[in-house]
Structure I
Amino acid sequence: MDEQREAVRLMQNYIGEHIREEITIDDLAKASSFSTWYARRLFLKYLNMTPAVYIRRLKLSKSALKLRDESVTVLDVAMEMGFGSVDGYQRAFRKEFGCNPKEYSTGPVPVWLFTPSIIEVGERKVKDMSETRTIFIQVVEKPERKVIIKRGVKADEYFSYCEEVGCDVWGLLTSIKSISGEPVCLWLPKALRNPVTNEYVQGVEVESGYSGPVPEGFEVIDLPAAKYLLFRGEPFPDEEYAAAIGEMWEAEKKYDPAFIGYEWDDSNPRIQLEPRGERGYIELLPVKEKK
């Protein structure tokens, strides 16, 4: 079973690395070391869609971010992402997101970007990464801001949140331009929880004067300017994300901010960034100057 999951993850990695190129089932078969028939079968089994659908949706989501963030034409994006014609790209974009790419580029609105599922190999557990690893710590300041969030009911970490709310929320949040460059996960202090059992949420930080659209079922909370200790671990293999997170949590428990003149601030949320192996795992813990 792990061999099958590993094959699917290898195909996902190949797609991610070659998303601006033409990708064939033969390419994926080579990446997975299986026949084209079996590679397609595994892809469908574990991701519930064909490679062609997966590739098209990922290309469209990448193109939406380019239209939102860069001064590019619809023609340029269509060609760069490997669509055969502008007309075909426009039809696919409208079918995926419900709006025309030209209209979207001039007035971006929240859309449900495609966020691929992460295929896990083996049990999800924290394990010893078998070597001494460095964790970097620095003081950062967050400005006064708003956060557009989607609440659950009893979620207290990522997996319980996904079970309640759904993992695809991240795609919609990614489509909203953030002042921090990406969506965030938050452990809310009690004063910001509603219901009080809902500790963990996902959201996107926007300017304090934000007046743009808020997706249905989401809400906006205000956060004050605050100081944080940013904890960043070393890069890690993507499949070892659970170990990287566990390693960070252990380091945070042992760290005393009084060493640099601070104490923990329980009035502001703890922040988690998406665990990307190439940059290391990152969390931000709120602090205030020690009295």
Structure II
Amino acid sequence: MEHSFIAWAKQRAARLPKVKLGIGDDCALIGFESINSAESDVVVTTDSLCDGTHFILSECGAQAAGRKLMAVNLSDLASMAAKPLAVFLSLCLPKENAGDIAAGVFEGVHELAAKYQVSIAGGDTNVWKGPLCIHLTAIGTVSSGTAWLRSGASAGDAIVVTGSLGGSILGKHLTFEPRLQLAEELSRMGVVSAATDISDGLGIDLLNMTVASKCGAEVLLDQIPISSDAEKCIKESGRSPLDHALGDGEDFELLLAVPQSQIDRLPLEICGVPLTRIGTFVNRTGLWSRDKRGVRQLPPRGYVHS
């Protein structure tokens, strides 16, 4: 199965952007000048997804799992304003239907590779007695010194989110679109001082930004954009839509810090995706919420992948 799958994958990837040497050898060769010149930095990220934790194979199918794997990595690159260049896909396949599952995962990865013109440059396959586990490493580039970091926020910066939040379990966690085009436009405008993507939940990911930036955050609860799926979830969960928006995770929207001097330049939307100011980074540490009842501490809620 392994050799025939590699040959098939090499053929499927042939029309994607080329690297010097891709699928089929011991290592890939990526032209040094294409990823690291005096004007560019290399960005590398990796993620692993497992059946039963990040997706349910019997419900969504292998192609949806592969698409999610690719999208998760591209979202990481978008959060640093990086342009994707190449990815490496590795599979730990269950023995039953290993070939069909491998092909399905590859097609899911290929879907977004073709859309965003990214090379599938290599990887690895193994078969075992356990569930499907899939791994992807993505390489991107960003103009030297311009990568968005979690640590770049300052007191007074606006807290901005893209899209809407909550209820990802109803399907968005499989079908979301990585915000690469939006990030490219904002990077070109030079209006972002720090960023991360919302994977673990708004509360946890915002806390991570404040810790890295050595500041705090004050959130306007009534300004948080809540998805229609968050509204649907309340029937079974008994939680409020706001609670879902704060803590569900796997929205894969961008969480941004925008300096006050740049906030008036921030568009209301980019590529049809709304940008919403939900608060301000502040000098006092910790997370705080502001509503009609005043300012209170905000527990950092999020989703734990276990």
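No lab work stands behind these numbers, since they all come straight from the coordinates. Computed from a prediction, not measured in an experiment: that's the story for all the values here. Cβ atoms are built from the backbone, for glycine too; each structure is taken alone.
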Of the structures I, II, the one that 1.00 was derived from, the read-out being FRET efficiency 1/(1 + (r/R0)^6) of positions 118 and 238 (r between Cβ atoms, R0 = 30 Å, to 0.05): I
Of structures I, II, which gives 17 when relative contact order in percent (Cα under 8 Å, 6 or more apart) is computed from the coordinates? I
Among I, II, considering only distance in nm of label points 7 Å out along Cα→Cβ at positions 166 and 206, which has the greatest calculated value? I
1.27 is what came out when Cα Rg over 2.2 N^0.38 Å, for residues 174-269 alone was calculated for one structure; which of I, II is it? I
Re distance in nm of label points 7 Å out along Cα→Cβ at positions 54 and 142: value 3.4 computed from one entry in I, II; matching entry is structure I
Match the computed value 1.3 of distance in nm of label points 7 Å out along Cα→Cβ at positions 14 and 46 to one of the structures I, II, and report its label. I
For distance in nm of label points 7 Å out along Cα→Cβ at positions 62 and 230 computed as 2.7, the structure of I, II it came from: I
